[in-house]
Structure P
Amino acid sequence: MCNAAEARSETRAALAWLKPLAPTDSFFLENYVTLLVKTPFQDLRNPEEALASALQAVAQDKNTETLDLLARAYRQAGKISDAVATESAAIAILPPRIPGRPVPENRRQMEEFSAALQTHGAQRDNQREKAAR
């Protein structure tokens, strides 16, 4: 069984290994952004670097995966409106659902993330309205 300290160490090592390779290849860049935005270790997250790298990934290859990563980077950077719009764009280019067939995992995850973003945005808007009163 893997412990948290070992997992943190492995994640830190992977980030260090990928960082210099990320600018040279879209595969490494996408993996670097994935680790930055999906790591459970708060101390290894870098919202500014994740956002800059995700923007670069989308510029190199705009697809559902890179748009989803960009949306997650926007979320980490606190840019909820940008995250919602970007995740919606990622979902829009997925193939349509097929009635009677299971929802593909990537679509399910993106739709769940999008719903969570919209809920978070609505809660933030409600808090702003209450504060303005």
Structure Q
Amino acid sequence: MLCLAPLAPAEGVFCATAKDCYLMANAVEHPSFGLHLATAPLTASGETGHATFIVLNGRLDHIHLDEPGLLPLGTSGTVDHADMRRHLAAISYRNYATVVQRCLPAVDDDYALRAAAQAVAFAADHYLPVDTR
């Protein structure tokens, strides 16, 4: 699948919003052309309200869980991941979610592994549905 994704306002102007990407994906109207969002650009462009997500219900194919500057997930204090999770749950989103972060310079040999484990744990705590079996 090929997906369009909006960038943060400072990173580009082509399909710069979720709405722009939604309109373009619908105009292309191909089953292998989808829509991809990322939590940091949504926050930067002010598109974190429920109206953004309800329009994408059934159309969103992939979401990146990220922070501005690709900081480790959950560390910027900018992205409200609990709110993002509520919006995704409200539209019954069940597709792919990817943790995206830049590996900062290593402090020691295990730094990258610890940072990745912390990001995955944060994503699990904030985004994975509770198993009610």
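Rule-based calculations on the coordinates, nothing more; no lab input. Treat the numbers as computed from the prediction; the structure is a model and nothing was measured. Cβ atoms are built from the backbone, for glycine too; each structure is taken alone.
Given that distance in nm of label points 7 Å out along Cα→Cβ at positions 32 and 56, derived from a single structure, equals 2.3, which label among P, Q identifies that structure? Among P, Q, the structure yielding 2.3 for distance in nm of label points 7 Å out along Cα→Cβ at positions 32 and 56 is Q. log10 I(q)/I(0) by the Debye sum over Cα atoms at q = 0.14 Å⁻¹, for residues 24-79 alone was computed and gave -0.44; which structure, P, Q, did it come from? Label of the originating structure: Q. Structures P, Q were shown, and relative contact order in percent (Cα under 8 Å, 6 or more apart) at 21 was computed from Q. One of P, Q was used to compute helix-only ellipticity at 222 nm (-39500 (n - 2.57) for each DSSP H run of 4 or more, over all residues; to 500), and the result was -11000. Which label is that? Attributed to the structure labelled Q. When distance in nm of label points 7 Å out along Cα→Cβ at positions 48 and 64 is calculated for each of structures P, Q, structure P gives the greatest result. Of structures P, Q, the largest value of percent of Cα pairs over 25 Å apart belongs to P.
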